[in-house]
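Coordinate-derived values only; no laboratory data. Please read these numbers as outputs of a predicted model, since none were measured by experiment. Cβ atoms are built from the backbone, for glycine too; each structure is taken alone.
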Structure I
Amino acid sequence: MLALFVFMLAIGAFAGVMAGLLGVGGGIVLVPAFFYLFTSLGYGGDQVMQLCLGTSLATIVVTSLRSLQAHNRKGAVDWEILRGWGWGIALGAVIGGFAASALRSEVLQAVFGFLGILVGWYLAFGKSGWRIAEALPKGGLRAVLSSVLGFLSVLMGIGGGSLGVPLMSLHNVAIHRAVATAAGFGLAISIPALPGFLSVDIPADVRPPLTLGAINLPAFALVIAMTLITTPYGARLAHAMDPKPLKRVFAVFLTLVALNMLRKAFGF
């Protein structure tokens, strides 16, 4: 418990700083950090990725709500996009939650690895002026894309920022509105996914203390406490310095982490 306590404080602090400094969601940091922590301590067994994803998504409920409130006070949230996309994202998240509970940990590692590389490359090389359309799709295409977004986000244990912001930005949504609206995506992803992770039954001999389903409550509480403290400091650093070089460094770090996940998934 002492090792778990100390590492969770460090993980939460780092995730908060990165979220404030680079605008990346905490889940993209938390999932690999949880993975290495739980495996090194002998927790999780064959369901270690479910434990990582479930705990990460539980933290996203709180951080997304706080972020959405803050952005809404500034009038930055596009509620029309959120209403149009939210139901499809939530549907995909429900399916993703129960799918993740049934998938092998190696499959979830591979999904995180492949998508993590894509997110890393976008952080490193993406341009603010890139566009694939002048507006977000509607109708059937919106229903499909929103459900896929929710589904894949749950399988990665992330909120709305890592996939939702690039999607909106590529469809001509201003970046500040995309970031603000993605906080609402995070709620539509995390809350509907939790029942699937609460249904996971991790054997007692590899279950961390105070774990409910696939959600470790001490990790949830400690990470939330630290991210609430450190995210504002990261935001201040973002205004005091140019975050672009650090974003590229983080992109390299994320790509290496994702590649290592793939290596473990394929047994190398």
Structure II
Amino acid sequence: MPDYLFDNVAPETAGRFSVLEECYDPVSTYQLALTGVTSGWRCLEVGGGGGSLGDWLGAQVGPDGEVTVTDLEPRWAASRSHPAQVRLLQHDIVRDPLPGRDYDLVHARLVLLHLPERLSVLRRLVSALRPGGWLVLEEFDCGWTPVLAAPDEETARVFEHVHATLLGLVEQAGGDPLWGRRVFGAMRQAGLTDLTATTYAEAWAGGGAGIALHRHNTDQIADALAAAGITDEELARFRALLTDPAFVVNSYPMVSVRGRRPAETQEAP
């Protein structure tokens, strides 16, 4: 299996999680609330990262419910306090046995995009649901990140070149940068019903909170970018434009898809 490009052990992880929580948690909590999650529910949060969404779910299910938050590297989530009903678990969703069954709600954000085994993992997540339970997957579609404003054409070209090289590295590692646009169809193919999808995006200006995601990502894989042909000058110019308010790029569109396991669906093997 190719290596996960953005290893969660790296020091840049904390900054990446901070950006994702600030920019995308309001979207995710809104989507999760639409499932009706309430007191007593059993929830599974896959790839829980910094743990913010697991804590939000814990507040919704209350002391009579339970939330299991999994991650390959749970130390980031373990660095904050959690309600007693939130359990952290070091877990590989590809290789390890499922941590439970008959969940009312299973959620994963920006996880399957990076997994070559994403379709088999999707089937595993469906099998973890109770009949009538909800699966919510949220994934980026990295194929639509146009430059919205730039000081000049050359600045836009530098961003596009470095960013396209980064996405090529994601693909080489087994990821699918366009997975967001494929999630709805994959969930339908997996037998889920009552499917809905919403796409969220915003403008990211240089110096703002969201655009820092590009800085954390490129800092983490700078050596790989250099090996792929990005020069030191190009990377320096890329980093500089991320602090320039005159530069604005579209955020990664996040596609949020909700679906239910029908009552008559048989458990996957």
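What the table shows:
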| quantity | calculated |
| --- | --- |
| Source structure (of I, II) for log10 I(q)/I(0) by the Debye sum over Cα atoms at q = 0.14, 0.20 Å⁻¹, for residues 18-161 alone, computed value -0.75, -1.41 | I |
| Source structure (of I, II) for distance in nm of label points 7 Å out along Cα→Cβ at positions 58 and 250, computed value 3.7 | II |
| Structure (I, II) behind the derived value 7.0 of mean projected area of the Cα convex hull in nm², for residues 90-201 alone | I |
| Origin of the derived value 3.7 (distance in nm of label points 7 Å out along Cα→Cβ at positions 74 and 226; candidates I, II) | II |
| Mean count of other Cβ atoms within 10 Å over residues 130-137 - structure with the largest value, from I, II | II |
| Origin of the derived value 4.4 (distance in nm of label points 7 Å out along Cα→Cβ at positions 98 and 234; candidates I, II) | II |
| Identity of the structure behind 1.00 (criterion: FRET efficiency 1/(1 + (r/R0)^6) of positions 34 and 218 (r between Cβ atoms, R0 = 25 Å, to 0.05), calculated), options I, II | I |
| Structure responsible for -11500, with helix-only ellipticity at 222 nm (-39500 (n - 2.57) for each DSSP H run of 4 or more, over all residues; to 500) calculated and labels I, II on offer | II |
| Per distance in nm of label points 7 Å out along Cα→Cβ at positions 26 and 82, the highest-valued of structures I, II | II |
| Structures I, II, by relative contact order in percent (Cα under 8 Å, 6 or more apart): label with the highest value | I |
